[in-house]
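Chemist: Right after this note come the structures.
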Structure P
Amino acid sequence: MQLAQQQCVHNDDARSPLDESKREQLMSDQLSHWQFDSETGAIFRKFKFKNYYHTMAFVNAVAWIANKQAHHPDLEVSYGHCLVRYTTHDAGNSVCLNDLICAAHIDALENSGNFGPNFQED
């Protein structure tokens, strides 16, 4: 099943870190724009926008997703870009399935056309 079609669950299984091969497979297949930081144990993606207004609209959309999924990223926001970072603190700052599900929901914003024209390439 596609990650973007799943919802976060909040139980002990959801707090279990994904093994490296499963994480790599899911990211390669469905989250190709995201990267894994082995030092922090987090996945991240930097989104670029043409102005502050579009950046903040994106941040608000991410906040809505986070609230709906009850799973919240770390955000670094500046003019024209937002860095989104996911890791599960309850799993010792490891990547769990919920992290990937939320990342896929954020990527779906790009594909929906709501933010797509405003995403900027590196």
Structure Q
Amino acid sequence: MDVLKWREGLRRRAYELARLVASSVSGTVFLVGSYARGDFAEDSDIDVLVVGRFSEPPHKRLLDLRTPPGVEVIALTLEEAFKAVERCYPIARDVALGVVLRDDLGIAERLISTAARCVSRSQ
């Protein structure tokens, strides 16, 4: 099998699984990490960032979410997400390079533009 076709198949499957998660939650949802950047390997997990109007503590935010195997979900409140990109926390790079899957909150563009400043500073 051609390596490019094989990698494209892996990436397509990652997008399908990430979209499945995105369709199960409300909020602003990004595919982040290696699949968004394109530097994934066969055993890479699929990282999904969900920014939502959560009132629960982090460990209880997505208890009812049925996450497919190989998918890791990070759940942040709006306040946490904006704080992370404004202070250039490591997740800011992921937001800047991420793929928007859903934007119910209408904040994706603002998060990305704020996070992009962190990436340009680190180069």
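Bear in mind that the values in this text are calculations on the coordinates, not laboratory data. Not measured: the values here are computed from a predicted model. Cβ atoms are built from the backbone, for glycine too; each structure is taken alone.
Chemist: From P, Q, which structure was helix-only ellipticity at 222 nm (-39500 (n - 2.57) for each DSSP H run of 4 or more, over all residues; to 500) = -14000 calculated on? Mind showing how you got there, number by number?
Modeler: On the way: P: -12000; Q: -14000.
Only one of P, Q returns -14000 for helix-only ellipticity at 222 nm (-39500 (n - 2.57) for each DSSP H run of 4 or more, over all residues; to 500), namely Q.
Chemist: Let me ask something additional. Tell me which of P, Q gives 14, 44, 33, 9, 1 when you compute P(r) over Cα pairs in 10 Å bins from 0, in percent.
Modeler: Values: P: 13, 48, 31, 7, 0; Q: 14, 44, 33, 9, 1.
Label of the originating structure: Q.
Chemist: Using mean count of other Cβ atoms within 10 Å over residues 47-54 for the comparison, can you identify which of P, Q gives the largest number?
Modeler: On the way: P: 15.2; Q: 22.1.
Once mean count of other Cβ atoms within 10 Å over residues 47-54 is tallied for P, Q, the winner is Q.
Chemist: Thinking only about relative contact order in percent (Cα under 8 Å, 6 or more apart), which of P, Q has the largest value?
Modeler: Numbers: P: 36; Q: 28.
If we compare relative contact order in percent (Cα under 8 Å, 6 or more apart) over P, Q, the biggest value is for P.
Chemist: Name the one structure among P, Q that mean count of other Cβ atoms within 10 Å over residues 31-38 of 13.9 was derived from. Can you show the working numbers first?
Modeler: Numbers: P: 13.9; Q: 19.6.
Matching structure: P.
Chemist: In addition: Please state which of the structures P, Q yields 14.6 when mean count of other Cβ atoms within 10 Å over residues 23-30 is computed from it.
Modeler: On the way: P: 14.6; Q: 20.1.
Attributed to the structure labelled P.
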